[in-house]
Structure P
Amino acid sequence: MTRGRRTALIGGSAALFVLAAGITVLVLTGTPEAAEPSPSPSPAQTVSLIAEDVNAVNEVVFTPQEGDSFRIVKKDTEYTLELPGALFPGVTSSLSASFRNAANLTGITLVAENADDGQLALFGLTQPAMRWEVKRADGTSDRLMLGVESATGTGRYARREDERAVYLLTKTQSDNLIKQAEAHYDLSFVQGVEATEESPAWSQITRCLLEKNDGEVIEILKRTEEETADLPLGSSTYHLVQPREGECNEYNVEGTLMTPAIGIKPGEIVETEPEDLSAYGLDNPSKLTLTTLGDWSGTLLIGNFDSERGGRYVMIEGINCVLLDTAGTYGFLNATYANFRTAQIWLYDIKESAGVTFELEGVTRELTFEHHDDETLRGFLDGKEMTGVSETGETNARRLYMAALRVMHSGGTDAEVPPGEPQYRLTMHFVDGRPDETMELYAVEGERQYLIILNGENLGLYVNWTSLRENLLDKFALVDEGQDIPRL
């Protein structure tokens, strides 16, 4: 079990070795005192430290001077990064480079053919910065070690564990071997999604399930193009499933939820095989489950925000490791069902409507339509034809219908349906004979707001008094006074 990031691999004494090693480049059988400067290796000095066929190697185990061992496992052409108690997706190019350099180091400089203990210490090979073991499919293995960096910064010294020959690797070779596990991580929460200009990564999310630790559950599904084409006018690309059926506010779904979720990429391992998740708020986490095109699915467990470390503790389900995310945004945890649901309750084109019955605090007003084959429409309020605003191609009847659709929610509420009759009831009638739909508004005690009940179901939403008056009730006053309803 390890806490904290992996730190620098070489102690202060190694820095002295770097300086000493840079001053003296050993010839093949020489000693530090007898060495001749050699600014560049000759062809005769270019040899191989290890030259395994990478296809015969199935695993390399790396053990840094400080920190836990980690391994890179190769199966066919796939590479996997493994840490104690955790298996992580890795950056393929990085895993491949380290794996191949660990198993095949050719074209390097032989510095000392038979170094004594003092020389090995000089090159940092008695307390190596990194050890690695190359394991073959037949069960055999080789153990090697990496020492200090040369004074010129051109590479590091290395040797086999059971030999005293010392080699100087190139900078590229040694950099690929000295990497800490973090250098290989691909801790993107969402895996396998390739973003393009035409198809950003967030647009490929087909299902989002947010389970908050306070008990609220929000589930959103993305409709296919075929499904969207057959829906009523105004239906959204996304559809709410939980806590209630409904249409989504696409702007909020994409901006508040989808875009941040696809960008979550924890960058630091805090603890592998954690014993006390409560220290991170992960004993009772919020959960974010995403599914993308291609049927990838994953769950992120979301814990506390640590103000001192400037990040939030998370875990990726299936990986027994606490991670710290200092870059991701988690504002969606504060969003509610109402934030993601479209504000509009009814999404019907006027062509579908035979009319609307308004019951307004005991007064009933009846709006009816006559639809004609040439797509003209005549509207009647309480049996009297509505005219006006003809210069715009609209009528007061059409605008009063739109006022009914403008009864939109103002937010979410936990209010229960009060006893008695609603203060307002709107009933939508359809030309194709389908059942009426009814929207009832109940006054919430002590609040200037009205609970919205659709077809007998409490939507957990309310409309405030000001919105209701301005968007609907005032329109009747204008019509009764002989005035036109302004454009909405």
Structure Q
Amino acid sequence: MDLKRAFKIGLHNYITPGDSVIIGLSGGPDSVCLLHLLNCVKKEMNLRLYSAHFNHMLRGAESDRDERFCEKISQELGISFMSAAQDIKKISAKRKCGIEKAARDGRYAFFLKCAQRTGAKKIALAHNQDDNAETVLMRLMQGSGSEGLSGIPATRKISGAEFGMRDSVQAILVRPMIGIQKKEILSWLKKENIGFVVDRTNRESVYLRNRIRNKLIPTIEKEYNPSFKSALTAVASILTAENNYISQNAQKARKKVVYNGHIIRAAYRILPQALRYRVMRTYLAGKLQGTRKMTFETIVAADEAAVNGYSCNLPEDRRMVCCGEYAAVEAVKKSGNKGVPVVTMRRIPDRTVNFSGYDFTFTRVTQKQGLDLKCNGSAYFNLARVKFPLTLRLKQPGDRFVPYGMSRPVKLKKFLNATGAPAIILADREKILWAGLCRIDDRVKVLDGTKTLLLVSAKRVF
């Protein structure tokens, strides 16, 4: 295989003439190969190239050696060189995250800063076919779906927010060598007499990827399939096409089933399961900050809750809550309410309050002749008997209230089942005031002598 020719033929999928490109340069064989290959087409394609090296400070003198090497080869090729160093081990301990994640976040944030500084829109990385195969196998072992098993994307948009940056800088990651095998890279470097540095930790089976690369894949190639990495790459290619198709249809489906941040359950239920999972995944991604916490089990639990009409706990103190034909993710207030989402008001609020798909308005009014106390979607309460604070919440096990016109308490669950009313409760410090937005408690009813009333109106917003 003529690697240089193959690289040049496929490069148009990643880089266009006149581009400014940041090259992630570690000093290893892959990134050194990418640096030289791009330098070969620099004049022909009128490219502005910049090399960027991030020193993780994890290997002492070796890390400094790699940085000096990268600067030297960049200068020899006439390519502008940029570098930065961070104590990743210390950062990992401070943030209480893995070293790999801390290193990745720091490295990508640095690349984005380089892109911002130079005006480059592309960041070229040297991932190859072997890296892709390792990624697919690692994600298979972790139970990923088709999106994860699609492997490393050849191109991807990234933004500073992904890596903890305050700046809204964006760029496109490109991987022009994703279809090239590692052995082809090493062979070309040897043929061209191009040197590189070796990271000794790549030989250590400390991290999962290293164990897969150094032990598992060689065993499979030796005992089962010598073309195993090519087979994994083919699987990733097939799943990429299928995943793109599902993603496009999921985007269309989401527009039909998600309105104003809420899932329309009737429309959601009739979707094929594969589309439901994908719609739910994208929906939760907009509600949860840590997408790594969004496991398959989380998606399945949220899906079943939306389909069957019940609630379930989610990461980050969130909860999937169903109200009639709608489902939504809401924050769980940490208090003595047994994890049920609540909104607490210590006085009559002077603005609209949103809860579980409804807008609530609260107004102090004076009783007068001809006042309609049976207005649909609203309720009047004897303000003198209301004990603040007020709470909007969902029903809890054991809830009871005295329905208007009755003298004894009844089980709220039985009342809601009989009326089909939503499981939304307005309560004060001592009792339920309004059950299911359809019946007030008899203890706060308006009497002939009642002067000041509390009017509460509820309007469905989705």
Structure R
Amino acid sequence: MGGFFGIVSEKDCLGDVFFGTDYHSHLGAKRAGIAAYDPEYGLQRKIHSIEDSPFRTKFAEVFHEIKGTTALGCISDFEPQPLLIRTKFGTFAISVIGKITNNEELIEKFFTEINGHFDAKTGGEINTTELVAALINQKGNFVEGIQHVQNLINGAAGILIIKDDGNMIAARDKMGRLPVLIGKREDGFAVSFESFVCDKLGFDPYKELGPGEIVEISPKEVQVLAEAGKEMKICSFLWAYYGYPTSNYEGINVEVMRYRNGKIMARDEAEKGTLPDIDFVGGVPDSGTPHAIGYANESGKAFARAFIKYTPTWSRSFIPGNQISRDEIAKMKMLPVKELIKDKKLLFVDDSIVRGTQLKETVDFLYENGAEEVHMRSACPPIMFNCKYLDFSRGRSEMELIARRVIVELEGEEGLNYMDEYADSKTERGQNLRNAICEKFHFASLEFQSLDGLIEAIGMDPCKLCTYCWNGKE
């Protein structure tokens, strides 16, 4: 994944961009960078790896190194960015968030038509941000170039550019899969992935870009360069998992949606008569917790945190460089509240069940600490497809997905023709899937949120939501 934040101001804005970018750290853990424009120094840039240290630590000295009245910061799980690019449009800084799945096809097309070259990483891989900049440069201006990119790519690309006159260009991806929001205050404007960042830094809500919309921002105004498209497919997982709880997308708050989602899950189970007899409801921290609160409130079962994750020194289990370390860190982070576990029947809600590896370890940990029963609920439907639009999941093969893998174990490749049935708990295949996962992971029971329930919890027109990872529909 990744996230960006930028400001165009009448005064030096590097401090606010530092904090605004840091607030996007939940969206990436590999690379981070800041670019700035200053009337005296022009465009400047700093990039650091954040794999072994958080953004704020790596960029603590940035105030002594660069300054600017316009600046942008980017957090990324992949390419180093922002990049400084010199083209016929002049020199500009650029950051790109999203995912492009036809990179190689576009690179070969570029070589054939332009006879140009790219800086390559080990193995010949190309920085996607550099590819986007090269494609933009094929057209006569920034607007035509960005639209050229949006029409060529498979996937999604949100783009933020600082021009060499200090103005900023912001573009939301063509189908609006990711958010781009603009805030306003006395000295200028901010552009952000996460809405709460603008609010925290004193920017009032000004505009949420529509699908494919392109704007140019100066300290005084926001000029629309290309109108928004009518068709939208915003990612539903924003609300269910990776969006920050205090953010709003399309006017819908993440935390409130998660409470509502858990409530709908419990309501539907009560109507079916499948609510289990339990002592406590808990969330798999952190993003499962609000779903669990909604579930507990609706079911009338007490909410409790039977285990706590120790995060002051290890905020993410995927930071260490080898798998043994990652597994060990994930295990060491879980601290039990034994009084809430021993001889108790527990139900946990997780934001989703993707591969299930760490979830099995969590359940084993609960049984080791004396739990009598552990029931599991997923706040999402079974994930059947790797996302081809965004990089919030690192899966290399769809057979890593636990639901798909179990289907093949039950019925062979033929079973993949009946994924709709497997997703539905009311069908025989749906029950077989849940029973098989329960046996594999030692759950006392398992249920997934239905797709209809998830859509109801978000509260948007289903036609405007991307649900590809659950039903494979584009």
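Values in this text are rule-based calculations from the coordinates and carry no lab data. Treat the numbers as computed from the prediction; the structure is a model and nothing was measured. Cβ atoms are built from the backbone, for glycine too; each structure is taken alone.
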- [ ] Using Cα extents along the principal axes in Å as the calculated read-out, with 114, 49, 40 as its value, let me know the right label among P, Q, R.
- [x] P
Task: Structure (P, Q, R) behind the derived value -9000 of helix-only ellipticity at 222 nm (-39500 (n - 2.57) for each DSSP H run of 4 or more, over all residues; to 500) - done: R
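In terms of distance in nm of label points 7 Å out along Cα→Cβ at positions 101 and 437, which of structures P, Q, R is highest? Please report the intermediate quantities before stating the final value.
Working: P: 6.2; Q: 3.8; R: 2.2.
For this comparison of distance in nm of label points 7 Å out along Cα→Cβ at positions 101 and 437, the top structure is P.
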